[in-house]
Structure P
């Protein structure tokens, strides 16, 4: 939720810059050019940012007076320089209660992140380290770009000279436009604002010069030459400012190495040697490993870092605590679908059943070979559902991609970069994104053409696509929507606006998907969506020659529940079972409402014997839940189920469902409150007793 932040500074340019950064992060900025103007506004403020020294002076006594009068807002001081800030520290007292001290020049996005960190109540060491790591990586990117910017400007100057010497060559003019476009987008996003503004002029000039008469072309190129001189001066000035900001941050350029980790896995084990092995593997495979030597540390890490999966060692002396940790992780907000794997030196059947019940997708034996561990990590990452959003950035400017990727990753998103648009279909097959950020100007093919192609493929017709473009004219905006895009962002990208638009599109896309695929009462898949995914499981099993099991469940005496306790109580029973099923089993298992009081489950790569034990554990849990009737009466309930296995019980979805339904009927006949996996009674009896079976349920 956004905060009210009062900004006090006599520099209008600074006020405008910081206000845009804060508002882009969802806060309400209240700019003030003097202390008198701020008197009333600070009464309801969550934070006060003061530029020092103010032209009128006296800001420190004023702040002290406001503190003594009861001002509780967090205070941020922004000094005019590093030297001034050093001298100011001697004048500050504990009563001023300063939360953050920085100095100009500021790197806007870094400052916005620092403000959010200051407003955040999480003061843990892990959270502080996360913020420091982000600042280090962002400053590294800025520093690196400051080093290459002079070369980029020189390349542009050479391209301009070639285009002037051969005015009829459209390709040369297009090259000028493309180079200016890249510097405008990347430079502006990294804080080189003046350079970006000048590049916008050169890009526009290159776009229209070919359509002008020869005498007007000479005038345009003359003006481009003048702007190029300004670019060189602005570049030198802004590079110096950036280097000063980095130097004052205390971060050495050689320390500031960008972390390209796409995914993050929590590994819990008391064996530090094993943690070292997994961490090294993670570095090789661009997977960040979050280490935890104990259960308490694991939960603390899960709260701070957005995780994609967890690998937990089952300790022989306390296996129940390890399985309990898995359940606790899955109960944390946002981790309902967290993929889990267990590793153990003792592969006991009891522990394997407990692992399946806790939601483990894999159960590995120690010692683990590096290739087996790599496959396990990849499997966990691939089955991640409903958690961190997966973003694909398609842009031929690697610097720009890294800038956007860093911003998105810092918000917990998984990001893949693609610089060659011709490979987009292969990339999306391997890495199916939830949102695509697509550049318009790319070599060989435009973003508009890529978007039209994707919209012709059923799988990608509903994929949110946001264009990243320096073309802000009406025709370009119309073309973005005509080609099937959902939104567009002008380059240079304002990072806060980027985050807002991406989050809005992701939230809306997920909401629409859930609305069409999920049952509102139980939160599970509807029959149509379940059947589609079950068909995919069958195809996978046929292709890989593996097995899978399905289980058809039916709430016992459901009609009696409705008649005795009321229909609202019946809905509570359905919702309770739905919530229990969603928390149990593995992320890649399917759970659906088949119809009425019937539920369907599907378990990849499992036999009916193994899943019979896991489902029975859920039955035991369900029996312990107390429900309340419409008049306050308390009651408990149970369910019955039948399990079928591919290919043992059938080679098609229809055959498997038929067998599972027959075994469910057997469970009802045997007294309910049980799961049946055998065929002791003839399935034909089910056909003869259809009417009797309907009344029994």
Structure Q
């Protein structure tokens, strides 16, 4: 069953007088699920005084209207009494100041950031709240699952880097002890001479020594992940039969962050998914001007981390955004339906809108309502009724659907984010580099997955791996990557790949692992003149976007793909390494986002470069767009998969009236239907393969299912 629902209650809004009618309207609109925020500060206004009457009534009303309920436990909005009951529990910022907590900007009642969860008294109280909530509602027949942590927020309104309290610093030292096998192991890895743990200081600010600041950021990621897993373990132990997830405001890959947040400080989705039942993320496409492809990229980050577990679109934009007195674009019904089906095409089984009714509190007031006052509520609800009917009609088919497994990967290195954040005050540079490769592959209709540096089992089944700005690499990663290449993989890396270890220390070019495998080392940084570099791939001259610097390569035994030794390809075992002495991904991403960018003219060639590398590695694309042609074809997004042996293809074409797709011969053996349109789709056999034509949808989408 696909849960299609909406967030409803962020206490004390909406007012009780709306509840009965709103629940009935949700059911009438085809929704089958409602999410409720259970806010700690609201539920326990005095110590051990738990008040659930409003939630009791809402859960019962939902049941009477045939609605399942997802409960989101908002433990990060703490009670006002927390510091009185747990003295000395305040967070401490990077300057040693006690953090003064306040009301949360978007939540009417409750304290944030509140007490530090490393203080045992704070965690004991938080765990007590979670236990009360789960114990009370686990017997309700319509509880569908638990969102144990909303957007992974733990340091909102901290106004600086946190936490430097004694409890967290003690955990930092314990983490280092476990990570490095004692102080001697740390000294050996960091090349230091610490005499005792209290001398090992946490990082303080950007442009601190790389070593300590990278480790401190890594610890903060681990700490947030550990807190999420602790919440999961508690909830799951009390209600083992229902799914328990968490969701970020963004997928981990897009949490480059800027000071005072550190990179990836809200945990790591891959480590969440190691244990949890699934993960999710929020997405507000109209507010933040996401294209269909951008949304697909976000969800792909979640799908890659989930690795077969549940995927939740936990906050999908319902209506016009509100942020203070700014006026944002309304949410069009067609766009919203494409968002829903984009999630389903990636395997999402729960889609929850934010939110049903326009908000009434603070800077979010007058916004986000699926049934809100932006002039499009009724058309949106009518569209939802149709989508709901399709989901119900084809419930078994969609429940069994699985996206095709990609053969192309994009490498994600958290350690490289930490190093860039330390130097630049943000991890956005490697983030944009990854986004560039994701966007280029998507526009080239090449399925891909994200490969996180500590989850390299994902290399199995891949033929190509792109490594954008992977400037940090250590022995475990190098050994796994070398073995994969020698077994036949094609590795494409950018400038200074593995130039640093996670200890933050620089390696000379000849000391780096890729140079050791390939026999090809960089000759040092050189000034980049202009905004592009040249490569010759299979006799085709391409001009690619590039930024920052050049690091030419001493070709050695490799083959230079062009006359300036910026691209050198080497055979390693049964595989190949293609080294690039420039940075392409973030340059392409900027150019593909801004037509006025100096990198914009080189986007077509970058996409051709990706397609060429993939084709040379023997990866066959599952579908090609033959109409429309040219740049318009890049705006068509297709996701393929199968359901119990039946081929399926989800086609999104916002800017085209008609689309012609070329599938490999034999993809479809019988009749093909568009599930959304409810019409048959003709399959034309040709020497090149099978051609399917779709078009005429008012929403710009089709869901093709074969026999």
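Values quoted throughout were computed directly from the atomic coordinates according to the rules given, and no laboratory measurement underlies them. Worth saying up front: this structure is predicted, and the values here are computed from it rather than measured. Cβ atoms are built from the backbone, for glycine too; each structure is taken alone.
Thinking of P, Q, which structure, once Rg and Dmax of the Cα atoms in Å, for residues 345-552 alone is computed, gives back 20.4, 66? Before the final figure, lay out the partial values.
On the way: P: 20.4, 66; Q: 22.7, 64.
Structure of origin is P.
Of the structures P, Q, report the one carrying the highest value of distance in nm of label points 7 Å out along Cα→Cβ at positions 281 and 305. Can you show the working numbers first?
Numbers: P: 1.6; Q: 0.7.
With respect to distance in nm of label points 7 Å out along Cα→Cβ at positions 281 and 305, the highest-scoring structure among P, Q is P.
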Item to complete: Work out distance in nm of label points 7 Å out along Cα→Cβ at positions 353 and 521 for each of structures P, Q, then name the structure with the largest result.
Response: Q
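Where does the value 21, 57, 20, 1 come from, among P, Q, when P(r) over Cα pairs in 10 Å bins from 0, in percent, for residues 441-488 alone is the thing being computed? Kindly include the intermediate steps, with their values, before the conclusion.
Values: P: 28, 57, 15, 0; Q: 21, 57, 20, 1.
Structure Q accounts for this read-out.
Assign the value 41, 22, 20, calculated as Cα extents along the principal axes in Å, for residues 297-360 alone, to the correct structure from P, Q. Can you show the working numbers first?
Working: P: 32, 20, 15; Q: 41, 22, 20.
Only one of P, Q returns 41, 22, 20 for Cα extents along the principal axes in Å, for residues 297-360 alone, namely Q.
Which of the displayed structures (P, Q) returns the greatest value of Cα Rg over 2.2 N^0.38 Å, for residues 17-224 alone on calculation? Please report the intermediate quantities before stating the final value.
Working: P: 1.39; Q: 1.27.
If we compare Cα Rg over 2.2 N^0.38 Å, for residues 17-224 alone over P, Q, the biggest value is for P.
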Worksheet item: Can you say which of P, Q returns -10000 when helix-only ellipticity at 222 nm (-39500 (n - 2.57) for each DSSP H run of 4 or more, over all residues; to 500) is computed?
Response: Q
Fill in: Label whose coordinates, when P(r) over Cα pairs in 20 Å bins from 0, in percent is calculated, return 15, 39, 32, 13, 2 (choices P, Q)
P
